[in-house]
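Any read-out appearing in this document is the output of simple, stated calculations on the displayed coordinates, not a laboratory observation. Note that the coordinates shown come from a computational prediction; the quantities given were computed from them, not determined experimentally. Cβ atoms are built from the backbone, for glycine too; each structure is taken alone.
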Structure 1
Amino acid sequence: MAGTLFGHSRLPLRDLFLVLLHFTNSKVGFSASLTRRLLGISHPAAFTLCDRIRCHLAMLTGRNRIGGPGQQVFIDEALLRGVLTTGNRPNKASLVALCTRQDLLTAIVPDRRAATLVALIEHVVRPGSILVTDGFAGYRGLHRRGWHHEVVNHHRRIWVNSNGACQAQVETYWWHLKRTLRLTYLRIDRENAWKYINAFNFVYNRRTRSRETFWDAVSHFPAFPDDPRAYLEMDLELGLMPALQLDEGH
C-alpha cells in the first residue's frame with residue numbers, strides 16, 4: 001500500500017477496494033457523504049479517501065492523445081458554474097472537451113482565445129484527424145494550420161452540416177458531466193476540479209465496456225505524489241508553461 005493512493009490509511013484494504021468499486025460502477029459519481037455512511041467513518045476521513053481515489057482515477061486518465069488519420073475529433077467549450085474560487089474571481093471555470101467515438105479528454109482553460117484553443121488541440125490531437133467544431137471564432141484558424149476542419153454553425157440553427165458532421169457526441173458528454181456535478185457534488189473547489197472532472201471521464205470513457213472499469217482502475221497504481229497536481233493538458237490555468245509543447249515520446 002505504501003506509495004499508492006491507499007498509503008497512510010488505517011482502513012481495512014477490503015473497505016478501500018469496496019469504495020473504489022462504487023466509484024467505478026457509479027454513473028453519477030460517489031460522494032464523501034455516501035462513503036461516510038457506507039463505512040461508518042468520519043466525514044473528514046471519507047473526504048480524504050474519496051479525494052485520493054479521484055486523484056488516482058484522474059492520473060490514469062491523463063496524458064493520452066486522441067484521434068488519428070481520418071478519425072473525427074469533436075471539440076466544444078462549456079462554462080462550468082458552481083466552482084468555488086478564491087479572492088474576487090467568479091465561481092466558474094471554462095472547459096474544453098475533445099472526443100472521438102471512443103475516447104474523451106477535458107481540459108480547464110483560462111480563456112477561449114484562439115491561441116489557447118489551438119495550442120491545446122495541437123498538443124492532444126494526433127495529426128491527420130478531422131476536427132469538428134461549432135462556428136466559434138477561436139477555431140477559424142485551424143484550416144490554415146493544416147487541419148481538416150468541419151464547421152457546424154449553430155448560430156444559423158444548423159445541427160448537421162452538408163458533410164454529415166454534427167456535435168451530438170460532445171453535447172451528450174456535457175449533459176452527463178453537468179448532471180453529475182449538479183446532483184452529486186453541488187459545488188467543488190477550483191483546486192480540485194481537475195480530479196472530479198477526470199475521474200468522471202475515466203468512467204465515461206468505459207461506458208460501452210463497464211465490466212472492465214474496476215479492473216482498469218486496479219490494474220496499475222502509479223506513484224501517488226504527496227502534492228498531487230494535474231497534468232498540464234488537464235488544467236491550462238496552472239500556468240506552468242507559457243505554451244503547450246509536446247514532449248518527445250508523448
Structure 2
Amino acid sequence: MDRREVAAVLAYTGRLDPRTIRTGTGEVGDQIAQWQELLGDVPFATEHGWDVREAIRAHVLDSPYPILPVDVARRWRAHRRDRLDRHTDPTPAADPDDPVAWRAELLHGRHAVAAGLAAPSTHRQINRGVPSRHVEDRLREVGSCIPPAVRSELAHYRPTRAAREAAVDHGAPDALGVRCEWCHADAGAPCRQRRVGPDGAARSNTVRATPHPSRIDLAGARTDGQLLDPPPLPSP
C-alpha cells in the first residue's frame with residue numbers, strides 16, 4: 001500500500017475504533033509512516049479474497065485491543081499461506097529440458113497466487129463435476145468399477161464375497177440378499193455360527209464362510225417366486 005492507501009485505511013479504522021485516531025499533525029504523520037513501513041508489501045485489496053477492510057473489521061470484532069499494523073500484516077501472511085497451501089503447480093508450458101525457464105514459470109505462478117493476482121490451481125481437487133461420458137460407457141461395458149483381474153486377486157482376502165459372486169455367476173440364488181431366519185443376520189451380512197457352552201451361554205459368535213442352508217432355501221424360493229404372502233389371520 002502507498003501513503004494514500006494507508007491514510008484511507010487509518011480513516012476507516014478510526015471510524016470503527018476511535019481509540020486509533022490521532023489528532024496532532026505530527027502524530028498523524030508518524031502513524032502513517034509506521035503503518036506504511038509495516039504494510040508496504042500488503043495490498044489494499046485483491047481480486048481473489050483479500051480486502052484489508054475485512055481484516056480490520058474482523059480484528060475489531062474479535063479483539064478488545066486496538067488494532068496495530070502488525071495485526072494486519074500477520075493476517076495478510078496467513079492469507080497468503082492458506083492460498084499457497086491450496087495451490088497445486090500446473091505443468092509449465094516451458095520446455096522441460098530448459099530448467100531455468102521451467103523454474104521461472106513455476107515461480108511466476110506461485111507469486112501470482114500469493115499476491116492475489118490469480119486463483120489457486122485446483123486441477124487435482126476432487127469436486128462434484130459431471131462424470132465423463134467415456135467413464136460411464138466403460139463402466140457400463142465392464143459392469144463394475146473393479147476390473148475382473150483385480151477382483152480375482154481380492155478373492156483370497158474376501159472369501160465370503162467371492163463365494164457369493166461365484167454363486168450368482170453360476171445362476172445360484174444370492175443367499176445374502178435375504179435375512180437369515182436361523183442366526184438373524186440382516187440382508188447383506190454373512191451368517192454367524194454360535195457355539196453354546198454346557199451352561200447354555202454363548203461361547204463364540206464367528207462368521208460362517210457359507211450361509212445357513214435355510215437361508216439358501218429362502219433365497220431360492222424368492223428367486224423362483226415361490227414365497228407367497230402369509231395367510232390372513234382368522235376372523236374372530
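If helix-only ellipticity at 222 nm (-39500 (n - 2.57) for each DSSP H run of 4 or more, over all residues; to 500) computes to -10000, which of 1, 2 did it come from?
Details: 1: -10000; 2: -14500.
Derived from 1, not from the others.
Can you say which of 1, 2 returns 1.00 when FRET efficiency 1/(1 + (r/R0)^6) of positions 44 and 116 (r between Cβ atoms, R0 = 35 Å, to 0.05) is computed? Display every interim value, and only then the final one.
Working: 1: 0.45; 2: 1.00.
Structure of origin is 2.
By the measure volume of the Cα convex hull per residue in Å³, tell me the structure among 1, 2 with the highest figure. Let's see the in-between values first.
Details: 1: 143; 2: 389.
Looking at the calculated values, the largest one is 2.
Comparing relative contact order in percent (Cα under 8 Å, 6 or more apart) across 1, 2, which is largest? Can you show the working numbers first?
Working: 1: 27; 2: 11.
Largest value of relative contact order in percent (Cα under 8 Å, 6 or more apart): 1.
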